[in-house]
Structure 1
């Protein structure tokens, strides 16, 4: 049942902005996808960089799905290795460097010694290996090494030796898979949730995406701005509730939200939009301060001329004709 009133939860002026931002950001995505740049009529979205309303539509997620997970028919262990190795750096250029040097990345081609030496050479030449999307601990203490990428190679090796791919495949819930990832060094709550979501894009698992969520720091900042009081419910409960309310809220505001080939916003998307609303409101609502106290949006939007041939996990059965506006 969708309750029309949020009592005892108390929304702020940013709450309606949350839904309007989700709608406008997705409209912007669709306009760019269909070659209608003129359809972007939000000055803030036009000027600054924001991730998509749907996490899966972002460039890095698309590369992960199409080029890392589904590029070839591979074993569970190989797919798991490729996902974790890619996400540790979360940078397309680093993955392409690896494959140009070692060929297709599998258990057979993975080598802590050789990968570590290769990364040493690249870093010593001034190359940046890691994306700045996530703040990650170095892990040097956990593995008694001096460089972050050394620790990460040892982490991957440890996961494979302990047969983590098979353990995760045997899990019946997303939260159980999350707990397994969380038990490993260097992986905190936020990263464990991101990684289990990425693994669930593959055929290793088929968890319900409406079973479990963990709000990250940015999402919590957005929640703080959207509500003056949560009325005693947790941030996780709030995300679940708003996922159920999405159709009602879009209709209430007169917004025709075009779902992704018929696919509703999931928990991961709802919490991601909170993160982006936090950034958006720094300009739209400068008087409302979140947890971090940040007041500027650092990254400007820069068009990427490299087009994306969108691809989604086949098990989702996304209506691609509807996505591209052919219906």
Structure 2
């Protein structure tokens, strides 16, 4: 991209940033910090592609002014982790919500395919879930306790094992995005077919509600964050395939950094899902209203943090510019 095009594309943002810096009233330091990062990225790009341009001293000046204002207004936060989850991540994730939608739709499509396949060939579920699981579950159905498999094992061991396994699945979904997006889409397909086959299997045995109310106690969060991890993989793959105005390597680095942030954001949710599966799901005797309440609260938490809150922060940021 030629220098005039770069300036034309960015000058409005720079002008708004300069106006923000010129405000004599107190400014939102977190908003200023986000803008500061964006200016630094533009400065880095300009130094790489227009090393002798007059735009570099201008951007340097903006960056220096912002730096001074940030550290004059506020000491460095002693709890960066809180700031990451409260401001940094949601603001960053706003621009990637389309990838979240794609990941969700792919997962939903293959879940439907998995369910449909079981209705057409009952033995399909054995291919996906394995003979051992199917035979054991059929035995539990005959005994009148179809969800007994969730009662087996030590709660703490289940919690730790399931949590670590889910985090690894999420990490694989992210890393596999580098294979031209195909790797991530394959993992979404694999997990979607597995879920659909599971539900289709219980539906064929007249136990859809029993399976639904049981697995979604932990599955609402577990499945949701796997889909979110899929979005991280799509971000990584898109960064490599569609570098835009950046070099392919720089674009990949930026996408990788953002993808890692997405994965980090899912870890607390995976811990909660693991806890629910290890300690709560096993109580299949709990009343329906309690199971529905847990599912509702879990879904609300996911939608609030990954969809509603990023939109809210983005709008709040624009109002302050």
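Looking at structures 1, 2, which one was mean count of other Cβ atoms within 10 Å over residues 249-256 calculated from, given that it came out as 17.2?
Value 17.2 for mean count of other Cβ atoms within 10 Å over residues 249-256 corresponds to 2 out of 1, 2.
Say we calculate distance in nm of label points 7 Å out along Cα→Cβ at positions 169 and 289 for every structure; which of 1, 2 gives the highest result?
Max of distance in nm of label points 7 Å out along Cα→Cβ at positions 169 and 289: 1.
Comparing relative contact order in percent (Cα under 8 Å, 6 or more apart) across structures 1, 2, which is largest?
Largest value of relative contact order in percent (Cα under 8 Å, 6 or more apart): 1.
Going by Cα Rg over 2.2 N^0.38 Å, for residues 41-152 alone, which of structures 1, 2 comes out largest?
2
Compute distance in nm of label points 7 Å out along Cα→Cβ at positions 49 and 193 for each of 1, 2 and report the one that scores greatest.
Across 1, 2, distance in nm of label points 7 Å out along Cα→Cβ at positions 49 and 193 peaks for 2.
Going by FRET efficiency 1/(1 + (r/R0)^6) of positions 65 and 273 (r between Cβ atoms, R0 = 25 Å, to 0.05), which of structures 1, 2 comes out largest?
1
I have 34, 22, 21 for semi-axes √(5λ) of the Cα gyration tensor in Å, calculated from one of the structures 1, 2. Which structure is it?
Attributed to the structure labelled 1.
Given that helix-only ellipticity at 222 nm (-39500 (n - 2.57) for each DSSP H run of 4 or more, over all residues; to 500), derived from a single structure, equals -15000, which label among 1, 2 identifies that structure?
The read-out was computed on structure 1.
Computed from the coordinates by the stated procedures, all read-outs in this text should not be read as laboratory data. Model, not experiment: these values are computed from the prediction. Cβ atoms are built from the backbone, for glycine too; each structure is taken alone.
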